[in-house]
Structure 1
């Protein structure tokens, strides 16, 4: 799967780790290990302490230690092992740095698969210029001369560079969060699935299903991908109408994919059924429509602080159903009911819901979080942004938002401005790359649709978070953005090279 990686990509991996290590040491020495923690980090730490002390997977800080299903087990158990063995979570940060540094390998490999193969070009004849051959009397650009078939590596290498050094992607691989580990499992699943699309091997399908299951057990955001995988196999079966081909090419690989994922997921799912009466992997998911998106809708409508609205809605739900507020967070059995009530709030406030939807989608595709982390790491003064940027953007527009940020940060406002412009450019170029690829046939169209689907999937599932830090939610999709973006850049370069080659040939005597 990772054979034939060129030396240049390994240099990128090494440089990625070195940059992360230097950044990590600088922050650790100046701000301490607390700078690497987010809100969820504290929840993971509490579970890890309980695991290390033999109290089970629970967020309770005192007896009784109630079982918890907000976070799947793999990251919490890994963190608990670090606390037990080393008395520190710093080894997990080092692990995240290593994992973040090898993401460029996956970006390269998928980018190389995505790019079409270049056919063998015969040697140039006398009187012909390099890169141009006259065919039927007309000059034709040939690109670089190759022997046999070779991958056009430019797309993969550009994607690898972006995955290694884009600032937000780099920063998120330094924090005490499960995202890097979940991402490595997800990328393994996607890469194996791409290989399966060509090989139709049940082994590749089996490994893909197993890695997707592992990704979900680290971070649950990919759990609905199993439904879409099922729909894919159903659709593929209709394309293979001959019985023998359906069995060998579709049914057996599909069975291997889902059997592997069930084997991986079942211990945790059975544990949740024993404690909560549901096989759901996590209490997060559908319930976020109530606890996040509906909260954003009400907050936008009333102007009340997000945290106050969140507390009010959760207390109201708990009171009406006779449960503790903390049960909303830890118990997945309430997910369906929370989802229904959240949909009810949205249906009663359609105008506000449309505004929240618009801001949420804009944030997903363009949010940089450079200002936030500049404050966390002491580059900008913390605590100066005492308002909701999303709320101001929705109600008063980008000019007012920039004026407020400038008033608080001065020239420091250029940091989030530059970050937002950068990500707007990333989104625009990746969109262009997507449409170029689907206008073509074969592998390019197929993989563009796959990458585009994965981006839209993460955008749709992050929608439930409402006014949130969507740079975190976009993290698993960043690699697919980078591949499509790189594809667009290579297409532009190839077009420009072709135009120059034609012009040179036409001007030749």
Structure 2
């Protein structure tokens, strides 16, 4: 009798175990059905104080357009409510760049995983445990591929200049050349530290990944150096212009890639073409400036386009640089970008970058179809673009905490009031706040918008469909749509510069 009981007990345990294994396996295969490539990341929350409505977010590059200048990404959010959570991350390529964010219940990122240090290269078959902890700086990895992820995390975390005291002192003492030599010395030290970390990884990663990380380190080093030389031209510090121009010309006037001659690798890199975009913009500004006057305020996209034509023959590298230059425009100052879209398309090769330039034109070009949004107001009422047929629509994109958005909101408030009784025009305030409560508080404060506008929540920060559709790079951004639902301008006159010119622009199309 006792033996029979034990037999039945074991039989039940075996059946239950088999059931659980079968179902967990089915869940695994259901989650990966149709996914050709994926990596497995197990999130281990060592500090349970973090488990308060938090989530892990993966922002994955796609279509081979690896860049900090695009939001055309695959995004996956997973709630984290227990100490261990196994996640299956779809990959779109054999080498897939991606960022990992750990967001709290207010949708704010954990400092240990922020935009400066959270970029990784994922590969099909990767298995790693991501630990969120109160030690090791808050984040570390274990498991099969931990070496690559820990290495990239360390490399990204040392890419930060902590003190500029000596630089600032030299600037105040008018020792301009010494100041720039000191800044370059700091960047040299960081780059040396990064390459030293990378050299210890060489035996743990394949050659392509090793070369890409090395190239990304080199590109970020040069991008930061360009930013240093460009900064006095942006903030109009005339006493620094001659030295900055001399140093820029010395390093970049005749720049040629010396470490990597593989164009496919240069294009695949996450940061390399970003650096080239910054270099061409800096070239256009610096070469147009005198030793006393910066050209920054007069810079047009045509100047940047001329610099690109000067430095690159037609090919895939030029196509990517041109595309990213369009993504990186200052819509207030480079509103002439639309004049160059047709030529950019005709010159591009048959590659993904040409397709994306076409998509950019289809979203932002004159008389392109406006994005057919359907978004809620604070009461949950959903507004659609089609609701405004027969009205000119002026959209203002903003987010809470954006200093420029406060200025735009203040200027738009009396303009929206001025046109309030005009049935032919409507102003729409479009917030990309992740947190709805934060948005509602901002609506009440009326710092960014007013009650004379229709206030809608696009949400999702820079990952909302409407924000990504227009390839926006920042806020505030204004987009003006015709009564027929077509783009009049994705870069209209900025009312903060001249409200009268902006009103004249509106009246032209009413």
Structure 3
């Protein structure tokens, strides 16, 4: 008595088909699971047996062997409980399932001891790849049905209990498929708004540039000057997520088990890890690697407050993801790549005491201490940050200002500039910060005076080629915000203004 049930697993954000083969043979009652299962899968035999018993189903005295094929693919989690249970019922002729039904269906779910079907991780990427596995139907826990229903032309059956599923298969009580629900792409409610931030016009302008061109940004200022408050409001001037972005981001949260009560991630993530976060916590890791903070910030914002308090080795691992928009993790058994296209906002104090350059309080740090403090940041990492913005403490008179620019006002120009970018890149999902060298040469056309200014900046700031290209990209975004096709001298001047740390590193390391 042999049968095969179809399921799948995830490695990274990719889905892989798994055949759940069940054989019942004569002999003493035994229950063996093979095929590189982890501890959670090995324990499923207790969950499955108890769940079937509590559902009033008595199994025949047989030796049960379950093989999860391919046997050389390492598997983890509890999502095979349901296909194992159904495989046993089918092999024992307790539940009859037509072969055509089995061939077109994927089964996922964890069983409680009473037969309830609990949610599992990774349903969305499995549903996304179901068609490539030649499956047109997926049976999942009811709590996972909404995320699976995002995929077109896929019949999604959400079930809450094993008895309910058996009744559906026997056509005693049909469960209606979960209707496909496309997310509504609109601006998220602005619960926090830039109008709550008094003054700081240069910082707001820099954030407007960052939101438009996806330029990484660093705030440098004394404690209490408003760096965190400004960073938290960047999402209020970023465009709504596209369908593809929602899908990409939700897949990451699905495999991480972080969707919780949400079926999808429809607002741009804002991740703010503490400075004690480990390297694995930031980029991802584990024996079977899981996404880290930089992947959870995919298509959103990664905010690193108190940047110099992070371990230097932890910060250095950001260099490759900032360039490639992915993070690759190599382990003894496998190598995985997670998406990591995030907008980095970092904030730091200018010196150990925090008051270097402050108008109200004098700095008590020696030049040696300041140099040692900034040495925690490597030149190559700073070189990957497009906008470096000083944040000054505001004056008392500024607090009473009644006319303050709002997020909606800032977003007006962002929206116009984003449309220019869409046309530039043939309506694809691209931003100025992601331009290749050939695209920079094609789209960053300078006036004569602007070219002279860029040459001076290149020589005086000792820019690397990366720094030079970033300068042109920022100038291109500034020109877009001013609805200009050609980069003029004023656009370059403003872009140069955001390279403040280049001079600082030159003084400290010169």
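The numbers here are math on the coordinates, done by the rules we state, and not lab data. Just so we're clear, the structure is a prediction, and the values are computed from it rather than from any experiment. Cβ atoms are built from the backbone, for glycine too; each structure is taken alone.
As an exercise: distance in nm of label points 7 Å out along Cα→Cβ at positions 83 and 475, calculated from one structure in 1, 2, 3, equals 1.9. Which structure is it? Provide the component values of the computation, followed by the final result.
Details: 1: 1.9; 2: 3.9; 3: 5.6.
This figure was derived from 1.
Among the shown structures 1, 2, 3, from which was the value 7.2 of distance in nm of label points 7 Å out along Cα→Cβ at positions 91 and 363 calculated?
Working: 1: 3.6; 2: 2.6; 3: 7.2.
The value was obtained from structure 3.
Using mean count of other Cβ atoms within 10 Å over residues 67-74 as the calculated read-out, with 21.4 as its value, let me know the right label among 1, 2, 3. It would help to have the intermediate numbers written out before the result.
Details: 1: 21.4; 2: 18.8; 3: 14.4.
Structure 1 accounts for this read-out.
For the read-out percent of Cα pairs over 22 Å apart, for residues 403-490 alone, a value of 26 was computed from one structure; give its label from 1, 2, 3.
Details: 1: 39; 2: 26; 3: 31.
Only structure 2 yields this read-out.
On distance in nm of label points 7 Å out along Cα→Cβ at positions 163 and 275, which of the structures labelled 1, 2, 3 is highest? Don't skip to the end; give the middle numbers.
Working: 1: 3.4; 2: 2.8; 3: 5.7.
Evaluating distance in nm of label points 7 Å out along Cα→Cβ at positions 163 and 275 on every structure, the highest lands on 3.
Between 1, 2, 3, which one scores greatest on mean count of other Cβ atoms within 10 Å over residues 315-322?
Values: 1: 12.5; 2: 22.0; 3: 18.6.
The structure with the largest value is 2.
So helix-only ellipticity at 222 nm (-39500 (n - 2.57) for each DSSP H run of 4 or more, over all residues; to 500), computed for just one structure, reads -10500; which one of 1, 2, 3 is that?
3
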